Structure I
Amino acid sequence: AGNATQKQTVIWTGDVQPTATGMHKFQLYGSSYFKVYVDDKLVLDRWRQNWNPWYANFEVPLTAGKPAKMRIEWEPNAGYMALFHNDPLPDADRHSIWFSSDVGQAKNYWFIAGGTIDGSIAGYRQLTGKAQMLPKWAYGFWQSRQRYETAKELTDVVAKYRQLDIPLDNIVLDWRYWRDPEWGSHAFDPSRFPDPKAMVDAAHAANTNFMISVWPKFYPTTENYKELAKAGAVYQGNLRQGNKDWVGPGYANSFYDPYSSEGRTIFWKQIEKQLASIGIDAWWADASEPDIHSNLSIDERIDTMGPTAIGPAAQYFNSYPLMNARAFYEGWTQYKPDVRPFLLTRSGFGGLQRYGSAVWSGDVASRWFDLKAQISAGVNASMSGLPNWTHDIGGFALEDRYASKTPSAGDLDEWRELNLRWFQFGAFSPLFRSHGEYPYREIYEISPEGSPMRASMLWYDRLRYRLMPYIYTLAADTYMRDGSIIRTLAADFPQDRAARDLPDEYLFGDAFLVAPITEYRARSRKVYLPGTGNWYDFSTGKTYRGGTTADVAAPLDRMPLFVRAGAIVPMGPVMQYVDQTPDAPLTIVIYTGADGQFSLYEDDGRSEQYKQGRYSRIPIRYDDKSGRISFGAREGQAWHDMPATRKIRVKWVSAGKPVTDDMSYDAEISYDGAARTVERP
């Protein structure tokens, strides 16, 4: 893969001669720009980065004996392409689940009779492990890029966020902070990072957490590799094949074996000595598939990985990210037993949630199609038992027209709008994370000062922090109640058939319905509101009846967002980082029109003491007929520095009277842990 020096065009035309009638499935494995037409109808239009081609699926109904014209238009740009075809399956088989294995020796089937989608997810976690609570700051805003080249670049970004009063909780240092020939050494390049501890300390002094990328990859020339190799905990296949990576002249390399208990221990101790010891807060495990050498055949990939300490690579290949996450989790919990571990990993496996880990959707392309695909990807990750999921806001890999330092006015306009729409969606994702290749993604870099784009990005960033009491309760419930943060509409509306087949709407907790905008220059969209109750437009307070589809306005600065009647949404003031003001007033927002209940969760945000009951719950009930709100007695044990009393304000939302940015309210009480009721004025 690479880049051609001039534009290339390939056009292939021909006939498909079907021998069976039905829905034919095609897969195009490709990169760069490609379009596919069948009988002059466009069925596929994609772009994919050359260094990571992938599959694009499409289905076409064809009739036996009736040829279908096919046309493929491709701009190779030194890329790849292959086309695969499968004959139709019987209809019953098309809608069945298939299990197969080349190496499996036996099969165990577990049926989880959860009764509901949420119940099934909870049952799955009973089998595979509880989702650990992440630190509270993980639910704030993250800034990342590929990549900060120097310590000064990184600390300047943190300082700029604080100077501009833009909320931020996590700064991320991506790969290649080492000298090129020293991958796996965990040693910073002293010419660019002369004092790594001072860099981390500067971030901490600005109340920002520090995450760093650590790959399971090692160059044989490093002392860390030699230590692992001496223990027999490094794979030899990639070295035997003679593969070299893409860095500089290309270097021989391999990955460690996390299936080895000794290998995991050594791997973490190397990280602890050289990285954790300078104050790193969290870890980013890239290439954890394991992607030892990209774009190899399956057989070659298996050969690079094996054998593992517990058996053949072919048998254990897919579980590598789980074992790698285990190394971080067990190492951290021994190193800092009362501080919550946190790992972001590119790939996962069943049970990943028990290791304090989140996943993200990988190096997705910066295109509208890929933005839309993130919605179902996130919901499906959640239904797979992984509550903490994220994505690269704006997409990671860019077409040349976006990556150019001198883009056309039209391309720049589309790039900015794509990022803004992605950012709006990101604010209502489990983890709110901006990352990607150039152009730089910092809010003040990507949005012009004084522009509607800047204003909208700031509004959503601040809204995320205003909603932190609600969001952190959702996060706590992933552990306390085996819950999920983002959810399919069918979870709450299983009898509403129209709600089952919507790939571009989802629930954020049980109060919000989110309908992102995924088309360029779209200023409205159709939104289906499920159920039989009422829904409120969050921005305007306009009400909609459940069970109906509405044409909803979507101006550039707002994404369609709805709250169901009966919802209780706890909110707080805008903060520059989570818990900046731990005893800040809470505003309990009541969406009238139905009874409701909520159990507000709070704790210290960082320790493992929640497992010993060191948290508080404030039960809240709303009776719509009387308008009365009941605050129950505080539940749980006090945690360190817990505010003894809280100022609680109440806002009743009704048609046309939404929550306002100034957080106006209708009533106020002082809550000291005893039960209280508040009457609607």
Structure II
Amino acid sequence: MTQLPILIPAANLAKSPSNVRTVSDAIADAQLEANIAVKGVRQNLIGVPVSRKKGHYRIIAGGRRLDAVHRLIEKGVFEPDYQLAVLVLGNAKDAIETSLEENFFNLTMNPADTCRAFQDIIENEGKTPEDVAKRFGLTERFVRSRLRLADLADPIFEALRNGEITLNVAVAYASNSDRTRQAEVFELLKDGYYRANVNEIKRQLVEDTYVGSDPKALLVGRDAYIEAGGRVDLDLFSDSTTERWIDGDLLNRLVADKLAVAAEALREREGLAEVRVIPATHVSYNDTWDLRPLKGDTPDLTAEQQARLEEIEAEIEAANEAWEDADEDGQAEQANRVEMLEAEYRSIETPAPVLTDEQKASALAYVVIGHDGEPRLHEQLYVAPVEEPEEEDVDIEAGGEDENEEVAAVPGKAAYSQRLSQELAEMKSELLRVHIASDPRFALDLGTFWMVDKATRHYGGEDLATELKADKPWSALTGFQSGTVAAEEWSKIDEALDRSWTEAGDACQRYDAFCDLPDEARAAWLAWAIARTLHAVTAGRKGEALIDHLGTKLDIDVAAWWRPTANNYFDRLSSKAAILAHLEEIGGKELSSRYGASKKHDLATSAEKIFAGSVPIEAELRDAATAWVPDVMRYGQPTTAVDVVPANDQDNLVTGDDLPQAA
């Protein structure tokens, strides 16, 4: 390629069959065409001459640009003699390789670079998003969305540039224009499970924000919100109902102010004892669970109402008769009429209860926000709580608390309802939780005390104010005693624990005494409490993998701690053949055949001695026997499936008579 490109009319150019790109994208082609219509073709094409057709060339690189020019000529955008720069190859044998090079090494632009490029065009060249959209064959909405990405908080934009988040995740963050809120959510989620969850990102971003159609927004009004300093997140396609009001705290304050004014006006107008404000469209159960509904008197029906009920009954009967003779459309019309008449009948038959002025004067009401944004009085009234007068002598006895009664008042102190008392306790506990979580050493001592104090008591535990415990797991083997070395060692560990703190007094005194123990003593209690919670997991069940993993991490030598005996293993196997199979594992057929004629119980006893190394056998066999344990007792090795037999072992024993005797 030593020659320079030459100008050739587009009419003399055609795509070569050697062009390796056979699949294109209609949207991308339209974008390229729009750009060429404005800027022309700025990069030369590559072609080879057409044999026996002078001045004509087949394009092997730049076929999409050529197609775009041909379409623009057909549309009259370019003149029919529009020329293109073509670099003509001297050797047509390189056509396929050259076409592949042209397409293979193209690098798709980083989305972050695209966003900043659009932003630079608009800011430096004075273009509008509409201009950019036309130039690149894009929709204006697409350009605006990329401009919005360019305004992402810096940590998010850099994450997009570096490929740490996908374009979809970046778009999710851009759904809220508040850069501060974007950065807060990104910091919260970036290392968590939901870091790439688009729905969770959007949910976090819209917390404490409201759309323009929200009842709270309708109550305050857009002008009042903006005048108070509120911000509205707008885009090209949002309207007054879908725009998002970012400053939720400000809106909530404005709502509270408006509802307070409305509540006072309603209280004076209706003559109510108290009107409480609920900044929502409904009153929840938690708001009224400790209140008693106020029931009014149902008024008697007037003569006019009674007459109307009779008229409705006659009309319903007539409509039912008309329905039988009507066509399909007529039946639907009559059915709707009957439904309306029945609704009117119910409303007259069961009128709303009427409250007397005296009842209203002792009533508690709630003001909520209607779906239209107007304050309204909740339909149900309640008996207003009355503060009990203080008594000079208050006798407070322990026990017998009733959760539904008011908390007893102490002279000179405020009386708290059960609901308020619970809320205050919850907030007090939250404060304590934060400080415990901030002090791991304190938490370790406290957690250990909680667990071991419960574990050393036969009952109770409410005074510890915690759900943490270290109970022994339930076992189906009631009263089981293994008699193993490990069981003896566990007893020693239990007996060595320093129990002096358990007799210190109440929970506070026991806790202080526990904290005064030496570090080694407290650590021993922690290890004991954790170890006692471990479950016994049979082979093949969930949890076995972790059990094996822990045993491997601790490098437990099972053979040194546990030996199979007639009582704990061999005599419990389902058949004599199973015991002989174990002997064969360590000594082959030669060893198992020596005991083939033994009865099962005798064989089990012999096996116990062999695997304990207490019988005179070859040294090599003795070493193998004393190191052997069944697979089910090993840690970190896959175990074969274990056949579980019924609990009554004797029903499944196979006697020596069932097996051929050794010669």
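Bear in mind that the values in this text are calculations on the coordinates, not laboratory data. All values reported here derive from a predicted model rather than from experimental measurement. Cβ atoms are built from the backbone, for glycine too; each structure is taken alone.
Couple of notes before you dig in:
- Ranking I, II by Rg/Rh (Cα atoms, Kirkwood Rh), the structure that comes out highest: II
- Looking across I, II, the calculation of distance in nm of label points 7 Å out along Cα→Cβ at positions 65 and 249 that yields 5.6 traces back to II.
- Computing relative contact order in percent (Cα under 8 Å, 6 or more apart) across structures I, II gives 10 for structure I.
- Computed -15000 for helix-only ellipticity at 222 nm (-39500 (n - 2.57) for each DSSP H run of 4 or more, over all residues; to 500) - originating structure among I, II: II
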